[in-house]
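Here, each number is a calculation from the coordinates, and none is a lab measurement. Here the structure is a predicted model, which means the values were calculated and not measured. Cβ atoms are built from the backbone, for glycine too; each structure is taken alone.
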Structure P
Amino acid sequence: MKTKDVKIAILRIEGTNCEQESHDAFKRLGANPEFVHLKQLLNIDCNQDEKRDIFDYQCLMIPGGFSAGDYIRAGAIFAARIKSKLQKKLVEFVKQEYPILGICNGFQVLTELGLLPGIDNIVSSSPEACLNINDSNRFECRPTLLKHENNGKCVFSSKIPKNDIRLIPSAHAEGKLLFPLNKQKKCLDALEENDQIVFRYVDPDGNYAGYPWNPNGSISNIAGICNSQGNVFGMMPHPERTFYRHQHPDWTSTGLNDDSGDGRAIFESVLEYICKKI
């Protein structure tokens, strides 16, 4: 498959607000992204020509924002609506090794859906992790440094060298990754063993550090994880916001070079995967 033929569904409902940057990131690389309201996939409140099916696309992306106002819990309502009619198709989509990306609110939705952490099963009947309120008890919007720790399983980071440090900004109030206390060590050990940890927060020297480098207090400094197959990926920071080098806060002192930003490789990686797979 050629890049221009790759169709990506950028899912949205009320409160989603990062869909344009996400759409543009794929579009700039020559792919064919489309804004898709969840109602189009549910085939409700839309005309016949507006109806869509998950398998019309080679990739699904749930962008950032505050879907449904983050009522109940961040991402919970978006996830519940997806589960209502799309659960079986979603599981089949993952089984067929098509990729799903969730950024910020999208990561929260994927955990609520039970697709992440995805250690033992493709989907769990109830959430096995959560993105809790930041330790600072406030919305954190700041540059964050992420160390790439995946050994090759995640299809969204294959073009990023191991141990590479990337500047990708965070903007969230509920980004603290947590597991049930009685399963916490077991979950962390499994994520490590299965090569499911993709990014960790670090300081400028590449060391694991607390606030402000870890903006939320996430356990083990985890910023992004994938499922055990490597095709479902969630991260709290926003790679679409550093697609270009001139979007970096320090570009005037470090220069533009080829103007390729630190977040661009996320989108390049998955497009390369899709083009090779199909």
Structure Q
Amino acid sequence: MNGTGDDRVERTQFHLEVGGHRLHVQRLRPRPGRCDRLPLVFLHEGLGSVAQWTARMRGTGGIDVPARLAEATGRAAIVYDRLGFGGSDALPADRQPGYLYHEAGEVLPRVLDGAGIGAAVLIGHSDGASIALLFAARHGQRAAGIVSEAAHVIIEDLTLEGIRRARAAYHAPDSKLRAALARHHGAKADHTFRNWADVWLDPAFAAFDMTDELPRIRCPVLAIQGDGDEYGSPDQLTAIAAGVAGPVDTWLVPDCGHVPHFQAHDRVLPRIVDFLESLD
């Protein structure tokens, strides 16, 4: 285990063994700070990783979202690579259509256990937001709040069209998408991408609908989505607001696509901080 840090947060990198596989985890502790509030747990998107929570997009100034939110709220945080992503082990077999339920019901509780975390506030993006919602439905006593960013709770034609476009871009000659994912996932990149695209486009996944899980969610939820999201319509927010039993605040972010924490960071991160400050 080794630590890296700067003036704002102390970082520790380590691995947890879950189901016989190693998962890469980063822990952040703001300094100075007491860190006596419930921690934040970040759940990455369908092609994401720990590293991809840090923006390297022009105009964003290299925002490290977990560090920014940990520092602003005085909360410790963990960010981890799910199996098959980033610094975690490669997938031993192809991903199955029920993977979101497996990640939420089986893997995430064991990650929290291994990191010494009982209850937490979950911050998820895209696939990670769907996992956060499912976790709160199935392990409600461990979810103190959720920031759901661009979650999918139902399948939409818009989602599948976006994935088909991404697949075409990935396999294009001199693909920038493929090169970018290789920087984060290394030799796993092709397998990582194929397992994301193929599962979502699998006819067996066409009936995906997790709205029946939402009424079991009783913790506060902030649900965010860009009004120009390439992978989902405002119907996702409508379904979350209608389904969740606890307090829900939804926000359709103007002039924003699928990644609000980068594309509208100047508006979205302060709104998330306000939500986090309203919790424990």
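Some values worked out for this structure:
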{"quantity": "helix-only ellipticity at 222 nm (-39500 (n - 2.57) for each DSSP H run of 4 or more, over all residues; to 500) derived as -7500 - corresponding label from P, Q", "calculated": "P"}
{"quantity": "For distance in nm of label points 7 Å out along Cα→Cβ at positions 37 and 165 computed as 3.7, the structure of P, Q it came from", "calculated": "Q"}
{"quantity": "Parent structure of the calculated result 48, 42, 40, given that Cα extents along the principal axes in Å is the read-out and P, Q the choices", "calculated": "Q"}
{"quantity": "Structure (P, Q) behind the derived value 1.11 of Cα Rg over 2.2 N^0.38 Å, for residues 101-244 alone", "calculated": "Q"}
{"quantity": "Highest-scoring label, criterion being distance in nm of label points 7 Å out along Cα→Cβ at positions 13 and 45, among P, Q", "calculated": "Q"}
{"quantity": "Computed 2.2 for distance in nm of label points 7 Å out along Cα→Cβ at positions 93 and 109 - originating structure among P, Q", "calculated": "Q"}
{"quantity": "Top of P, Q by mean count of other Cβ atoms within 10 Å over residues 229-236, largest first", "calculated": "P"}
